[in-house]
Structure 1
Amino acid sequence: MFVIITAIIVALLAYLLAPDSSPNANNQITEIQLKDPGFKQKFILQRKNTEIEKSSWLKSAFSGKPNTHKWHPFDDFKVNGDSVAINFENNTQIFDLADIVYPLDYNQALTNKQSSLRLINGDIIGRSDSEILSKFRTQHVTSKTYWFGTDKYGRDVLSRLLIGVRISLLVGLIAVIISLIIGTFLGSIAGYFGGRVDDIVMFLVNTVWSIPTLLLVFAIVLAFGKNIFNIFIAVGLTMWVDVARIVRGQVMALSKVEFIEAAKTAGIPTFQIVQKHLLPNILGPLTVVAAANFATAILLEAGLSYLGFGIQPPIPSWGTMLNENYGFAISGKPVIALVPALAILLLVLAFNLVGNGLRDAIDVKSK
């Protein structure tokens with residue numbers, strides 16, 4: 001439960017906790033690709049020459065903040081008048097300091113004789129080299145530690161791991177809701193009415209049961225596309241059979257109990273009997289199967305993304321991270337592959353253990 005609660009908190013606060021708070025943690029700095037955990041690098045932040053819309057705190061917390069700067073790694077730099085020479089791994093780039101500090105209009109050339117600068121939003125400001133230099137040193141020189149290293153695109157592995165937990169929990173939640181709705185409905189009517197209705201429902205259940213889960217998901221994804229919501233729905237549509245079988249068995253047993261017979265005799269409508277008398281008495285088994293399905297959905301989504309049929313880049317998914325980095329596990333960079341694998345293992349194990357605990361807690365015979 002502690003692992004699950006922690007994962008939920010991280011999912012809600014992902015962009016506030018992640019070192020890279022850009023959308024999808026997709027700030028690619030190719031100069032520092034495949035760095036080891038704990039790697040620390042100094043950067044010069046160059047303001048992008050584009051107009052960037054300001055977002056509210058709530059929107060930033062939910063979807064991240066647009067990256068307003070280009071990140072230039074450096075070993076050392078040298079300011080020469082109104083320009084700066086950035087040296088990194090024996091390569092030198094020269095930038096105008098004003099172009100580092102301000103979002104400039106490309107249509108206006110930068111020369112040493114300019115007394116004013118035109119910003120991308122149309123504003124014109126006076127050029128003060130002392131002010132530009134002060135802003136450069138205080139606001140545009142920084143350093144960053146990559147606690148889990150960087151991937152082959154130079155992205156922060158820790159940030160993508162934190163944001164990726166959202167996908168795992170969301171696919172589990174949506175899949176469980178879909179499976180509970182479909183499975184509970186079909187299982188209830190099959191167990192309550194029996195006869196021909198039961199035969200039809202069980203024929204459908206056995207048909208879906210006979211199709212390998214991954215093949216069924218592949219078919220749904222290929223038919224409707226690799227949209228993120230289609231992935232969620234596809235996973236949910238493959239998991240309702242477990243719910244239907246359990247609900248059918250529970251309802252079939254309860255429908256012969258005296259208080260259900262009394263409700264039928266009293267003329268209570270069928271829907272009300274199912275809603276108020278049958279379903280509340282099978283919440284225990286439903287909770288157990290929901291926890292198990294949650295773990296299965298996380299594992300299934302990770303497998304789909306690993307095979308390229310799931311969440312598509314640049315959206316961070318633990319399965320996608322495995323797909324992108326599994327080759328480095330045997331080439332001296334195992335952390336970037338092992339970290340998402342261990343995260344999947346830990347979260348799936350947590351839901352399985354909670355499911356087992358719930359099963360033992362509601363099992364009357366064990367007491």
Structure 2
Amino acid sequence: MKDLSSILKQKSNRRRSWNPLSLLDMYIIKKFLGTYIFAIMLILAITIVFDINEKLDAFMQAPLKATIFDYFLNFLPYFANQFSPLFVFIAVIFFTSKLADNSEIIAMLSSGMSFRRLLRPYLISAAVIAVATYVLSAYVIPPANVKRIAYTNTYVKNRRVDYGDNIMMQVAPGQIAYMSRYDNTTKTGYRFSLELFKDKKLVSRMQAQSIKWDTLYRWQVRDYVIRDFKGNREEIKRGYQLDTVIPFEPRDFLISRNDQETLSTPQLRQYIERQKQRGVANIQAFEIEYQKRFAMCAAAFILTVIGMSLSSKKVKGGMGVNIGIGLMLSFSYILFMTVTSSFAVSGITSPLVAMWIPNVIYAIIALLLYLKASR
């Protein structure tokens with residue numbers, strides 16, 4: 001209260017235009033971001049306790065170094081980013097309710113500041129959080145998830161897909177590949193065929209007893225037969241081993257749970273486009289993850305407006321009522337996003353619509369609450 005009083009004392013003699021990032025703006029931004037970071041640290045401390053209790057047997061078997069650096073060091077940023085909307089809402093509700101209870105909001109408005117102007121430092125803080133959320137989810141967390149998921153597959157529960165049967169896909173325009181079985185532990189596929197079509201006519205076919213993946217698109221076929229069809233003629237080539245380039249790799253057809261979380265946003269976009277060109281249908285999880293990364297950024301602004309509008313005035317029951325309402329709305333937002341994502345998985349809506357439905361609805365709620373609070 002002392003800090004705010006000294007700031008307002010300098011500005012209470014006359015009304016004036018408020019310059020960007022004034023002392024009062026910095027005061028609110030520091031309060032917002034400080035409370036946000038404190039909420040993250042508090043929730044993460046509780047999360048660590050529950051996670052250790054749940055996975056204690058696995059942690060006892062794994063090396064301590066791997067548990068700390070491969071799991072927890074990568075799990076905590078992942079968890080914090082996943083629940084960033086919750087932390088934003090808690091932070092706004094908590095520190096704004098405290099300002100309102102101390103009559104600091106009233107002092108700000110009485111000094112000539114409009115409610116709309118009061119919202120500016122909140123939105124600046126939300127922009128900082130949104131940018132940080134996007135950078136983390138798009139570039140920082142995906143490579144960290146590779147280590148985290150590898151750790152859980154090794155010591156907790158293996159959810160990696162290492163085998164595939166009856167695999168057929170379009171690897172390039174007019175090229176259809178087929179494998180009766182693929183074993184990712186040995187990087188080997190069996191009973192492989194590759195057919196090339198031009199103008200809907202089969203012009204070439206390769207058949208091999210086995211095919212082994214090397215790196216990128218490099219494959220090694222063994223016991224192969226190549227048939228080239230030239231009109232009424234057929235040319236046959238046989239061989240034991242052939243190194244060739246075929247534009248597909250195991251991750252294109254062996255899709256494990258949470259694979260989408262290991263790709264950066266540019267990689268995720270490229271993967272989705274490539275799979276669509278190949279006619280692969282089961283990529284909803286990747287499309288949902290791609291849209292979710294942008295929707296979560298917008299959520300920081302929406303939930304900030306809702307939280308600020310709810311807690312900017314004193315209510316009977318004090319800060320506890322505002323915090324209770326804030327927790328209810330933030331958890332309902334996360335639940336709503338989870339429910340709508342299932343719509344995309346089942347094919348009811350597109351991933352774009354599914355991920356942005358909660359934002360559209362809560363944006364309307366934010367607008368109504370803002371108009372009510374600004375009166």
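No lab work stands behind these numbers, since they all come straight from the coordinates. This structure is a prediction, so every number in the text was calculated from the model and none was measured. Cβ atoms are built from the backbone, for glycine too; each structure is taken alone.
For the structures shown (1, 2), distance in nm of label points 7 Å out along Cα→Cβ at positions 133 and 277 is largest in 1.
Using Kirkwood radius over Cα pairs in Å, for residues 141-180 alone as the calculated read-out, with 12.7 as its value, let me know the right label among 1, 2. The structure behind it is 2. Consider the structures 1, 2: one of them gives 4.0 for distance in nm of label points 7 Å out along Cα→Cβ at positions 45 and 269 as calculated from the coordinates. Say which. So the calculation was done on 2.
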